[in-house]
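Quick heads-up: structures coming right below.
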Structure P
Amino acid sequence: MKFFLQKLFRRPEFLFRPAQLFNRILWEIKSPKQNVSVKLPWGLTMNVSPGDRIGASIIKTGTYDTAVLECLYRLTDQGETCLDIGANYGLMTGLLARASGPNGKVISFEAHPEIAKELVNIAEEWKSNHQIASIKIENSAVSDQGREAELIIPQNFLSNRGSAKLAESNSEPSNGKSLKIRTISLDHYFEQTEELVGVCKIDIEGHEKSALLGAKNLLKDQRIRDIIYEDHSGYPSEVGTFLESFGYEIFLIRKGLTKPLLMHPGTAPYELPNYLATLSPQRAKERISPLGYKVLRRNG
């Protein structure tokens, strides 16, 4: 209990939304067994499973990966096109849609067919909110080329729906559960348009380098301004070095009590190892500098 109380007072989710403490304490007493409908701070509602680690976090704190959410919100301009690669629940899809507003567009890629179907349904429900961008769901995995691939479903999938990952071409065949899916490259997806992407979030369980290899033309033409990605290899890594070769500057994203922090990429991660690669580092610093967490203020 002492450790639990210490953690409570290091969380901006409770500093900026003290009423959320009630849900957190209630969870400690008796956590829910069925799916819960949660109204997010930015006004959208979603159903989450208490048995899933992301769902449990949303119920307990109102968000998940709060520093990343805040960076996505601050870096996105109204009317921009944004990408959510590895969309899972759609938490960040909804946040990006709110940030880019009614004239913007969010394209969400989710490889798992059942999760993608759920995303389609929730995006349809969100259409009634006229303050958010249009949302397009693509049931494809983003990779270096279009092909048929194998999506590995690990044993802990029900408790972590973000754990499914693509089998690499040189890996051994899976003895566990897997699905045949289609992959797509971003260069191919955008080859018929000159569209610019403001913010792109990538979290695809170690397949980030392949996804970026399939976006070499977009990166070369500087058509993606900001990329937020998870990288358990730390810094320097293949992903970071690859992005730096196209002129991106890398920052570690760390959750501070009063605001997110952009730090030297070699800094040890505090929680999840999330990084920002940006073509506009001064803009990013200025956007992230002010105190507060906008995503924790109820505004819808």
Structure Q
Amino acid sequence: MALRIGSINDGQLFLDGGAMFGVVPKVLWERKNPADARNRIELGLHCMLIEGEGIRAIVDTGVGDKGDDEFADIYGLESSGQLRKALARRGIMPQDITHVINTHLHFDHCGGNTTLNERGEVVPAFPSARYIAQKGEWEEALNPGDRSRASYMGPDFLPVQAAGLLDLVEGEVEILPGITLIPTPGHTRHHQSILVETEEGPVFHPGDLIPTSSHLPLPWVMSYDLHPVETVETKRGILARAQAEAWKFYFQHEPGEHPYGEMEWVTTKKGEKPVFRPLPFSD
């Protein structure tokens, strides 16, 4: 099956630059990621759209539109909750979405799973879709630890289960022809990434394993990662496979308008390193 990908932007959010780059000094990360007066850096909320015969899937759904003014101020959400509007501009209505794939269930990746109806009730935003997550991630979201509790917000995912739209998977699985879910632990224990076989070759969506192209170096991992050493080892294996199989990448939190591109492998004194080259979408 020939699959095509595109990008739907849910807006931007701003998170602390130090938290986004962990032990990496600010003098290094701010070269590509300038911070505002509150030390926050801009991050995209890019949601991958996958289309093929009988398939119209979204990978992650951004922050959504349920937050209050305080929530918006904390995360710099001057422009968020744009996912459904952006879909409508492409002629895609909520009921047209067949699948929603969540890399994990943190609020900035599944907030748009649900929305408020005219009565103010929280309901699934895509009523005809099957919502897909790893079973272990779902269990962690229901019983989070003290460190991750603030990242899991029940209204983002519990109404999906209540509506009977939730499908839980375990491990690596091809959920649809050409769409494979790959466990990529580190950010959370059961985080998953998505490999899509497109008309133009394989495209990898790493989710928060590698949230932006600035996080390609192995030690550049987030303080938000629950298992940072595991992130490094998972990333090492993924990048080796990406080089061998010539994967393109889609970085969900890449600032700006170009989350998709190819990887050029540059030889340095320390070995080969990946360099991201943005590409336009074929559509």
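If we compute mean count of other Cβ atoms within 10 Å over residues 28-35 for structures P, Q, which one ends up with the highest value? Mind dumping the intermediate values first?
Details: P: 10.5; Q: 14.0.
Top value of mean count of other Cβ atoms within 10 Å over residues 28-35 goes to structure Q.
The greatest value of mean count of other Cβ atoms within 10 Å over residues 92-99 among structures P, Q is that of P. A value of 60, 46, 35 for Cα extents along the principal axes in Å, calculated from one of P, Q, originates in structure Q.
When helix-only ellipticity at 222 nm (-39500 (n - 2.57) for each DSSP H run of 4 or more, over all residues; to 500) is calculated, the result is -5000; to which of the structures P, Q does this value belong? Answer by label: Q.
Read-outs throughout are calculated quantities, based only on the coordinates presented, and are distinct from any laboratory measurement. Model, not experiment: these values are computed from the prediction. Cβ atoms are built from the backbone, for glycine too; each structure is taken alone.
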